[in-house]
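Please treat every number below as a calculation from the coordinates, not as lab data. Everything numeric in this text was worked out from a predicted model, so none of it was measured. Cβ atoms are built from the backbone, for glycine too; each structure is taken alone.
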Structure I
């Protein structure tokens with residue numbers, strides 16, 4: 001394994017983790033309550049034997065970087081959750097790591113604080129030119145922070161790509177459902193196209209469709225258009241308010257279908273007409289499906305990356 005151009009684990013070479021120039025921020029900030037903020041942040045520098053004067057200067061500069069200038073003497077018990085997480089981030093950054101590891105680092109925080117820190121973290125890591133590996137269950141966090149996203153399912157890499165690629169060209173129905181709330185409908189592909197099992201959905205053949213056999217169609221909410229129609233084929237089961245309109249769950253011939261409206265707010269029980277603007281059709285996946293070629297290389301070449309787990 002290499003970090004940049006430095007080999008840290010290969011053959012007889014083994015660099016202890018504490019000497020690999022890594023910074024780590026955990027889900028729970030792990031700020032030591034019996035030390036003040038400055039002592040918490042300077043801990044990695046003490047372990048590294050950095051001189052006292054330099055420690056003080058670097059702690060002060062790092063606290064200013066994370067928006068905690070003047071907090072060095074504060075007791076962690078007097079800080080908010082967001083401020084304590086900033087202390088943990090400062091402690092990870094003060095030793096000037098080559099790679100920053102974030103393990104659900106923002107998930108314990110409430111909105112809108114989490115959203116605010118997400119924006120600050122995005123700006124900060126780019127200002128410092130840091131490589132960041134961020135493991136999170138939060139889809140919007142992974143897509144918002146990363147240059148490249150790796151989707152993991154039970155330890156298997158399902159897709160590697162830019163946020164735009166994963167949202168617009170998901171490699172499988174699983175990725176489409178996990179990242180974009182796609183509805184998956186099983187069926188069969190033949191010479192004419194895709195026909196759903198016991199459902200009116202039919203999709204004419206195109207160049208990207210599998211040749212034949214069992215398959216499933218992924219319907220992205222963004223590709224579903226709905227209009228009020230008393231004779232429509234779908235019924236609104238739930239309608240959640242959004243600033244643009246509504247986030248809907250529909251019953252479409254016995255299939256729960258996600259859709260979104262813009263400018264209209266249907267009510268529960270309303271009948272709706274469905275128009276599918278685009279559907280993605282995938283062959284049914286075998287349990288042992290291999291990782292796509294190039295996934296490992298793509299992951300290794302990134303500057304900022306999120307691991308999003310199902």
Structure II
């Protein structure tokens with residue numbers, strides 16, 4: 001099913017290339033429009049310089065001029081990777097009915113790419129894990145591609161990394177997985193500088209180079225679970241505990257957090273039934289915005305300072321809604 005007019009015009013072109021000749025009635029039935037609309041689509045193609053020939057009469061139809069072939073669609077490697085990432089995000093966030101369309105689009109992209117670029121796109125599709133949360137800006141496609149290829153091949157890379165405190169270091173790294181969680185992209189694996197499993201944000205990677213050295217590939221590695229464990233172990237300035245008046249499944253859906261962050265409390269059907277959200281944060285204002293975005297009834301248990309920040313944020317929203325902010 002094709003809905004947008006531009007997509008229908010391109011579908012007409014694709015059908016004529018595949019079938020050679022079709023009547024206006026056949027095109028109208030296929031696109032679920034009337035014959036007059038089909039004529040408009042044909043005129044649009046002709047205006048674009050596509051040589052569509054019309055055969056008049058009772059048994060007339062439309063065909064492309066003999067010998068005409070549309071030049072192949074060419075993507076640069078970065079364009080192909082960026083498009084793949086966007087489609088994978090759409091597959092995660094869109095309704096279930098769009099999944100076949102996204103899968104078809106990914107397959108078409110693969111078919112028109114050179115083999116080297118095709119391998120990179122395939123590695124990204126097979127490697128990246130998308131968790132819930134508010135979508136954020138995607139990192140450089142090249143970084144995603146190099147890490148994904150390294151995960152699939154079990155190949156070591158060298159990272160130049162800038163920490164949250166702006167300290168720059170270089171290290172050899174064996175990547176086990178790539179995860180997009182809550183709008184932030186991570187890679188997790190074995191860091192040879194620290195001699196242990198470590199988590200790195202892709203937006204803080206300054207340079208990444210594949211190395212010749214290989215490592216045993218972690219085939220059954222649960223990258224998302226490992227990222228969740230690593231994030232939970234990071235010490236935070238504030239420990240947050242908030243009661244949410246909802247179910248565990250709904251809380252996980254709204255927040256994009258794993259079950260490890262929640263505890264079900266109260267009796268089902270009772271007023272106190274809900275879940276406790278426990279997490280850490282460095283920024284109470286950001287946490288207040290996050291809680292407001294989640295929506296629904298909530299009670300801040302810890303820290304008391306979060307209650308005041310949330311109250312100020314709610315008042316600011318109320319002033320904005322009334323148009324009374326100075």
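Observations on the model:
- When helix-only ellipticity at 222 nm (-39500 (n - 2.57) for each DSSP H run of 4 or more, over all residues; to 500) is computed for each of I, II, the one that comes out at -13500 is II.
- Calculating FRET efficiency 1/(1 + (r/R0)^6) of positions 80 and 176 (r between Cβ atoms, R0 = 41 Å, to 0.05) for structures I, II picks out II as the one with the greatest value.
- Source structure of the calculated read-out (relative contact order in percent (Cα under 8 Å, 6 or more apart), 17) within I, II: I.
- Read-out P(r) over Cα pairs in 20 Å bins from 0, in percent, computed value 24, 41, 29, 6, 0, structure in I, II: II
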